[in-house]
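A.B. asks: Please find the structures below.
Any read-out appearing in this document is the output of simple, stated calculations on the displayed coordinates, not a laboratory observation. What you are looking at is a predicted structure, and each value in this text was computed from that prediction instead of being measured. Cβ atoms are built from the backbone, for glycine too; each structure is taken alone.
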Structure 1
Amino acid sequence: MISLSQGGAYLVNGTTVIPDGDDAPSKIRAAAGRDVDRDEAVKNTIAYGILKAHNTSGTMDKLKIRFDKLTSHDITFVGIIQTARASGLEKFPMPYVLTNCHNSLCAVGGTINEDDHMFGLSCAKKYGGVYVPPHQAVIHQFAREMLAGCGKMILGSDSHTRYGALGTMAVGEGGPELVKQLLNRTYDIDRPGVVGVYLTGSPNPGVGPQDVALAIIGAVFENGYVKNKVMEFVGPGVSSLSADFRIGIDVMTTETTCLSSVWRTDENIEEFYDIHGRKEEYRQLDPGDVAYYDGFIEVDLGSIKPMIAMPFHPSNTYTIDELNANLDDILNDVEKKALVSLDGQVEYTLRNKVRNGKLYVDQGIIAGCAGGGFENICAAADILDGSSIGSDEFTLSVYPASMPVYMELIRNGCAAKILETGAVLKTAFCGPCFGAGDTPANNAFSIRHSTRNFPNREGSKLQNGQISSVALMDARSIAATAANKGYLTGADWFIEEGTLKKYKYHFDKTIYENRVFDSHGVADPSEEIKFGPNIKDWPKMSPLPYNLILRCVSEIHDPVTTTDELIPSGETSSFRSNPLGLAEFTLSRKDPEYVGLAKEVKKAEDARIKGEDPAAVDPDIKKVLDVIKKSFPDISDTDTGIGSTIFAVKPGDGSAREQAASCQKVLGGWANIANEYATKRYRSNLINWGMLPFIIKEGALPFKNKDYLFFPGIKKAVEDKATEIKGYVVSDGLKEFSVKLGDLTDDERKIILKGCLINYYAD
């Protein structure tokens, strides 16, 4: 089905794969008719060409990227614009689209969600941006319809910023990286590796894009095969896929932890741009005649079967046939993994969903940037046609990804087919994906064509004894399951010849012309920004002190810690515009003690900054300083900062939301300590908020939760680019250990030294 190369590989003329090795040059010569060395072949990937066109550094080893366009949604744009305003923003220097698809319901927190929307509209007017009102489109669908272009690059403050199927290299990052672009700075990274994804064959009836995506994620996530690399989709199988099908696979590449993605383009993509009235944005993209890839994934599309990602990660994949044939073993495995994910806080089982040897689910959702596409919903409508979802517990909700998609479903009759079954059609909304819409009942099991199934992401609260869970599936199999009134069913068992019809898509741009505000890049400095009472400025943050005392206030040994666990999604999203208000929720569903412990440490630091005695606030600090001064008698209380840190094995998988780091910072956090960081974007968020991204060797943890750590001369170590930094566990004496900071650019070091990106730009 899917195979991974052990090393690099060459692709010759788009069809011949040659593994890297001693005999590669002769094979390349035979296939290409000329000699090509690796250095030349590296430059022949699609990704290399796009990166080169956007790089301003003058060297392709250290990239400084300027993007063509930016996009954010209503969980992230307030914080981004507030940070940029504090750093001197005068005008959006490039198209910046503010969509409103996360807090669209305006259902929690009184007026604060709509206040954020009005803030966004006023900023689009003042600084020259684009504002997409609630319910018009989810962020990524609008970007596909209106922003993407072959060979372009787009930066978005959402992790699923992926438009590679349309020839656009898109990157999802934390808000501070967008701030840099708004201030005419660059996105600075080492040139990423490129992994080829070679598609052959064509999908069988009943197999959809989510099935292909889950199969790939299951093959590459745990081994980190594509981590922080670009996935480049090539091969003859690409042409067997429609634009919508490619988009559905592409958006899920985020769950592999890759940096970005791009696909070769053809007449199907040209037609997509033509349908959307932007044919000038199309150009054919192909790798050169001999292209070198740092890894190679071969996917036989014809061998993919309907898939399911069981709780609680998109990589926990099985075929639906495999699950139904091995229910007891697989459900037992899910329970074991749940003990880790849920920390044993609630009893968890799916065995009570088995009736007469069949697994039944309670809810189906087809939604958002992954599931809400035109073809997905049309296929679901055809499968559901003439059936009923029943009048028992099972429910089905369908969210078209944009109003133009919704309109076409009404015009072609697919909306009626869905509604006749008892299912519900709703407006464009990302809520089901992050726990703010269609929250299941306690102990319910939901199947969703959406992007993630992390713990708590569907809205459950472990501290209140509430737990439900999500499995990811394709819209086609969700529809088949719905037609079977909740019995888990793969679409391949349900589809007969002629079940799925071909529907022509007609994009109605008048919907956007009538409702979306577009400044066309013209700023109006006289426009007054509208601030709601929940929109707060960032608190003042101090520069990195010379020495640093840190208290570990949370210790997490899960294999991976998601950003949802660091700062929960769902109703907490209403407080995204209030840094201190949101910080109260930090780690609340993972470690409820964290906030209180962090605040206690911060009190001592606040006293120190005011010139007061921190030991008077926290007696433990006096004991810690007394121990430290026995070995370091010359240290001064005034230049020794006090802060908090957390340890996690591998933090930062999932969302790009900067608040996973900024909430720790406003509570006095100065560092994370980890064996590795799950994603580049989370590590970047730490750095941009002035936090030290320490790395400690696996199995070498010398401290435990609530211990104090001392890092003498940490400021000088950052300035001097020290590769290894000494720290000490403070108890009766000092126990030495070491950490690393990993690669940091000069600007990143300056940001950490200044205390955060805002301070860096203020200077």
Structure 2
Amino acid sequence: MSLSDRLAGAVGPGVVASVAGFDHNETPFLNRELSWLAFNARVLQLAEDPTTPLLERVGFLAIFAGNLDEFFQVRVAGLHDQVAAGITRRTPDGRSPAEQLSEIRDAVEKLLTRHERCYLEDVKPELERQAIELLDWDDLEPGERDGLSVRFRQRIFPVLTPLAVDPGHPFPYISDLSVNLAVRLRDATDGRHLFARVKVPPTLDRWVRVDDRARFVPLEQVIAAHLDQLFPGTEMLECHAFRVTRNADLTLEEEQADDLLAMVEMELRRRRFGRAARLEVASDISDEVLALLVRELDVAAADVYRSAIPLEPKSLSAIASLDRPAMRWPEWHGITEPVLTSDDEAVDFFEVLRKGDVLVHHPYASFGSSVVEFIHQAALDTSVLAIKLTLYRTSGDSPIIDALIAAAERGKQVAVLVELKARFDEAANIGWAKRLEQAGVHVAYGLVGLKIHTKVAMVVRDEADGIRRYCHIGTGNYNHRTAKVYEDIGLLTSSPALGADLSDLFNSLTGYGHSIQFQRLLVAPEQLRDGICRLIDAEISSGRGRMIMKMNSLVDKAMIEKLYEASSAGVDIELIVRGICSLRPGVTAMSDRIRVRSIIGRYLEHSRIFHFANGSGPGKPCTYIGSADLMNRNLDRRVESLVRVDDPALAGRLLEFCEVELTDDRLAWTLEGDGTWTKRRGSAGIDTHQRMQQIASARASV
């Protein structure tokens, strides 16, 4: 009997299943796109939750909007491309591209209604009660308008470029995610009706401060109120804000590229001119102006979304960053791991790591006093011969980049693998790559057909007893800023076996080589899929198997079917999946031993942990951490690595992290077999992020 038949028999024909109330399926799989929208709905719920501190609620409104932008830029745009190409191939859950677009539209409309209601009815009034006002131009007093008019003339007017649309001036190209004004005018001389576009400059603050208090008005409204200065001799008939989302996914013919760097730079320029996937307009836009925009931008009516709140709500992040500590979660400074601190003098990381491995859990443990300090000490240490590191995403003021440059300038061999194809960070990574090369760093630009997503660093040191390699393998990027809000895990070690593994891995990435036999690593795309399957098979054959898997997304069809097989064989499976989950848990005779939960809260759950109760033999558990989710791209189209944590004490800490999340009854959501997510509320009062802070504080005080 097929999985589809088993599921149909379990739930019965005609039963409606849902992801956040809008899925309809009877296959063994949940739809990827609708599952992602359900994840963003969980993010939105944090903004709706009155127990979330006020400015954090504003921040989650912005995060929700930014997430949705990227969803349209990549996923929705890709579905549009499939429809345009006549592709009707169905996803594992049985939907065609056109069907997915239709259901996405319905789901997004519902989410946007919630988003607007939260902003207008909950957050904005509460901000006003706290003396933070998000105003409209019409709300201002005459004196306040006069003051803004002076500032408009001095700071805003010189930056603006009004563009006429007429037979001599074709409709201008509207860049991706830019906020614009569509303006209808009447010529005062001959009465002709005119049309123009004004781009709201992204170089200026999106929210204009009215006075010395926390009172703001959207920049586009300030511009709209002064259009007479841009179009003298005309009468303004109407003005409406609009915004276009374009296909932002890079399309690279890597096999034909002589210079991957040049090709990515070219594709970034093309990205600004991708096909429109969404048109957002002010809710009061006239039919005439909307029809013109739809025609000129070549979008369908189903791609138009009306908004009753200022466009580009992700700009609310500027409001969320106001200096009002009482309206935020209490500030948390990650601890320094006890073995990495000393009352007397700076700790020698190399001496510490020669004694044993160190596990760091960010943001509970400081990224700066662990990973950054590790690279910093390596850059300055006269015994260090070489530093190698993979760079997928980093910050604009990265101390790790500074340390690598300092190391190269001191004559050390420094090699950095920069992934140019890291989505939405391509331009930043090109800049880092050029800066590193100028400093004498050996820079490699990734592999043809693969993204380098693994997070690894290796320091080679000349010591009295020979060459020793010190390693860091993590689940997160080398980014000291996101490490304050992304939950990630890293392993610092001087293990000879792991050092040998990383040497082989780096050599294969910068040179040639494949079919490498690693000792403690599982590396994609060659070994990771088979390695995880073997570990699952060990749980199946044990007769008393248990697995805990923590990840960002679970999509890969073959891996889901393998988990169904394990469940049917009696293995207990706990899945902690932050984002997309295409697996249906709790379905009789298929997945009744699988439970799925998602932790959504203050910190973004980003680590990947894979625990197998019998992975090293019957009754002998093993635990891995690393960079890979169970998605097709991670398993087959990226260089990923998972490392086995052999120290029993450190493996025990990883299991403790997972058990906290499995008992959480404040931040956790649970997934049902019909696709619905339910917020957990229990009597234990366990908030994962608070509990992890308590555990970290207790470690620091020992």
Structure 3
Amino acid sequence: MKKTGRVTIPTDSSYVEGTKEILKKWGADAVRDCDGTKLPENPRELADKVYETYFVARGDVAWAKSHPEELQHFFLLSDRVTAVGNAVRIEPAKGYFAEQVKPDVSADALRWWQVYDRTSGKVHSDWVLEENGVSVLVKNAHPYHEYTVSFLAHNVWDSTQMYNYITNGWNTDKHSPYDPRYPLTREHIKASLKIWLETHPDINVVRFTTFLYHFFLVFNEEGKEKIVDWFGYNTSVSPRALDDFEKAYGYKLTAEDFVDEGYYNSPHRVPKKAFSDYMDFIQRYVAETVKELVEIVHSYGREAMMFLGDSWIGTEPYGKYFPSIGLDAVVGSVGGGVTVRMLSDMPGLRYVEGRMLPYFFPDTFFDGNEENAVAELNKNWMTARRAMMRSPLDRIGFGGYLSLAAKFPKFIARAGEICDEFREIYDSVKGKKPFNALKVGMLNSWGKIRSWQCFMTAHELWYQQAYSYQGILEALSGLPVDVSFISFEDVKAGALDALDAVINAGDAYTAWSGGENWLDEELQEKVRAFVARGGGFIGVGEPTACAKNGRFFQLADVLGVDEEKGLSLNTDKYNINAIKAHFIFEDTPVPDYGEDKKNVYALEKAQVLKIDFSDRFTRKVNVGEVKAAVNEYGAGRSFYITGLPYSFENARLLYRALLWVSKKEEYVCKIFSTNSKVDCHYYEESGKYALVNNLATAQETVFYDADGREKKISLAPMEIRWIGENR
């Protein structure tokens, strides 16, 4: 008998009969609306679970228009303008989208504006807002110094609605987000939710999209994205919030604490104390406010679901206040294994749901594009499936316009197969802890709060500067290792005691590598002692990097490598000969280093594994660029590589590296597949193994069980082969 359930599909009032057909084909048990659509009448006749989108801080156009002083704000930075005389005129909002950004020139807001001399790095106090309300006149300027204006502006058009409006050619009311920090609006959002619940009796899952403050997304004068930060807190600011912060924390924030020299406290920046405190301040406020909303939903006998996106700022799922909210579920978009684990590892929820790709939008579902749509579906499913074998989602679903997808019968058929396979994975894996060969910690400035979110800027979008590191997480999401995310403060508090190995990866001075954190003597002592006692250390890119005391990599002695910055060319470097073979590279003799790093050299006692030479190589000293090396340090080991973008081969390389630095090499002959395109998982509780073919072509592999017995296995395209009892 075919199993059903655990699948959500979109519907709308114009596609009821088609929805019924696809519900049956996919075995779905839930329907949902989408932004821009309406549910049919009596939706409970379609499915047991009915989700409807609910906006907390936008959507009530009349309220926003009648309370313009309570609209949301953000701090923005003007263009840099060079003074050529003793005065310079700056238009703060120049370059921003006028339909979104409206400078707040009220007396309450102006007290937070700042002019900065960016050449001297100092506040410049002699300025006035001119009568036109558009430009700022900077007086007594220094000729040929750059100046900026940091200004508070109202966010008069919600970023997500604006994107959908422009992309899909909508002609509806524009939503202005309002701020519940103001008492009238706070009471209004609670009263509105009660009215909505009373007038929507068929909805049993309130899908909050999301809560109070949108992630930082600002558009330029052409209506294109100008600044995007999925983790940005800049839209949660207001004069009232700033005053409340000062009362709570005992010091006053400034505009510069938010614009941050133009970096806007991106997640790639090592967080400053002021920003960390402000994040904590907003998280506490959002958790308290949202808890009230969730309690209202529960009082009406409904479930409260949070969409991980849009206005999710302050509801950090791995933050310390999130469990207090009392949510039933979280749903988020699945871009790959990393986002699966980001969702499936969340604590304290009844269930988590992944929205699979592609969305049923016209950019994919147009005449003649069916094969591409199916290919995108398969690619998304195959990357997500790797992670689900380790930590499965509770539900999956799709979004968009179902009527568009229904025009592609091959897509509908393949999506149905995926729904069946997902349910089989869930039934076989959920609640059964998979085998892990070791425990590894991802060490960076953020720690737990950015679990499975490292190296991201705009959710899981590809960035040239980040993919060489993001690949580490994608690999880890499906590997048989227990992953935790730890901060430098955690290390000093003893977090390494529970680990077999540590990974530090990223560009120098970023939050991921750590920057000046590595000048902390106690931190260096703790990590060195951990490795010396037998722990493993893996560095990727520019780990532990911060120029000081004659080192660029502060733990060069542990890593066995450092980076030449052109300052120590007078010291000869002779370790340029790579060894012919090593355990780590047996399955990946030619790895992909991604964007790579130049000018890394090996210290005397390290073993060079991979090194490149210039075609102008004429000497046997001070030449070559080390790509990978290993080092013995006390009783421990380290491995260094310049970059590690995701591929099956690189994932295998990372696993072998983790086994080697942890001295657990025997696991390449236990619970193991010799083919890097075929994953091997073991669930001791059920006694089952799963061999997973990650390609759309047939594969062969040698499978080793937990006792080291081997067997040759042939797998069909995309097959999961379950081996063992009690299936």
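A.B. asks: Looking at structures 1, 2, 3, which one was semi-axes √(5λ) of the Cα gyration tensor in Å, for residues 143-478 alone calculated from, given that it came out as 51, 26, 17?
C.D. replies: Corresponding structure: 2.
A.B. asks: Quick one: FRET efficiency 1/(1 + (r/R0)^6) of positions 223 and 591 (r between Cβ atoms, R0 = 35 Å, to 0.05) came out at 0.25 when computed from one of 1, 2, 3, so which one is it? Working shown, then result.
C.D. replies: Values: 1: 0.80; 2: 0.05; 3: 0.25.
Of the options listed, only 3 reproduces it.
A.B. asks: From 1, 2, 3, which structure was Cα extents along the principal axes in Å = 82, 66, 61 calculated on?
C.D. replies: Details: 1: 82, 66, 61; 2: 89, 69, 56; 3: 76, 73, 48.
The value was obtained from structure 1.
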